[in-house]
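Following are the structures in question.
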Structure 1
Amino acid sequence: MTTITIYTSTYCAYCTAAKNLLASRDYEFEEINMQGNQELMLQVMQKSGQRTVPQIFVGEKSIGGYQELLASTASGEFDALLAP
């Protein structure tokens, strides 16, 4: 199965909402808190093209943030990305 990675920061309501959504659908994911790690933040921004958190990846593909995650799970697109 493809790895789901969520990059977060401390005290981020959208990060919490994204983690709760993933957990409620029984998705296993790896959380990486970027709080205070400027170098990692820059790497993730370059990889995703976005400057906000959360940043959600399926494998190497950037899904976007919470709103994009919500839309892709509702449409079934998210499950399709996880298919082998």
Structure 2
Amino acid sequence: METRVALIGIILENHDSVEQLNRLLFEYGEYIIGRMGLPYPEKNISIISVAIDAPQDTISALSGKIGRLSGVAVKTAYSSVGTK
């Protein structure tokens, strides 16, 4: 199965969505290479980056689910490198 490496950038503006976001990241944990979260209290937001190595459909599914959370913005950048 071919996988791709991607970086999912997340801006969390609604802290009520934290539990749902963490649940999604746990659900896809087998694909996650690493994640970094930066609280930005001056703006009352959190900035999260997630490095992932997964099939294209899996990355798209996770990104879509995150994007449907209230007060959460998400963008995904894909590497051109595929792995088998």
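Any read-out appearing in this document is the output of simple, stated calculations on the displayed coordinates, not a laboratory observation. In this text, all values refer to a predicted model and were calculated from it rather than measured experimentally. Cβ atoms are built from the backbone, for glycine too; each structure is taken alone.
With relative contact order in percent (Cα under 8 Å, 6 or more apart) as the yardstick, tell me which of 1, 2 scores highest. Walk me through the intermediate numbers first.
Values: 1: 37; 2: 51.
Checked 1, 2; max of relative contact order in percent (Cα under 8 Å, 6 or more apart) sits with 2.
Comparing 1, 2, where is distance in nm of label points 7 Å out along Cα→Cβ at positions 57 and 73 highest? Mind showing how you got there, number by number?
Values: 1: 2.0; 2: 3.1.
Answer by largest value of distance in nm of label points 7 Å out along Cα→Cβ at positions 57 and 73: 2.
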- Message: One of 1, 2 was used to compute helix-only ellipticity at 222 nm (-39500 (n - 2.57) for each DSSP H run of 4 or more, over all residues; to 500), and the result was -8000. Which label is that?
- Response: 2
- Task: Taking 33, 19, 11 as the value of Cα extents along the principal axes in Å, for residues 9-48 alone derived from one of the structures shown (1, 2), identify that structure.
- Result: 2
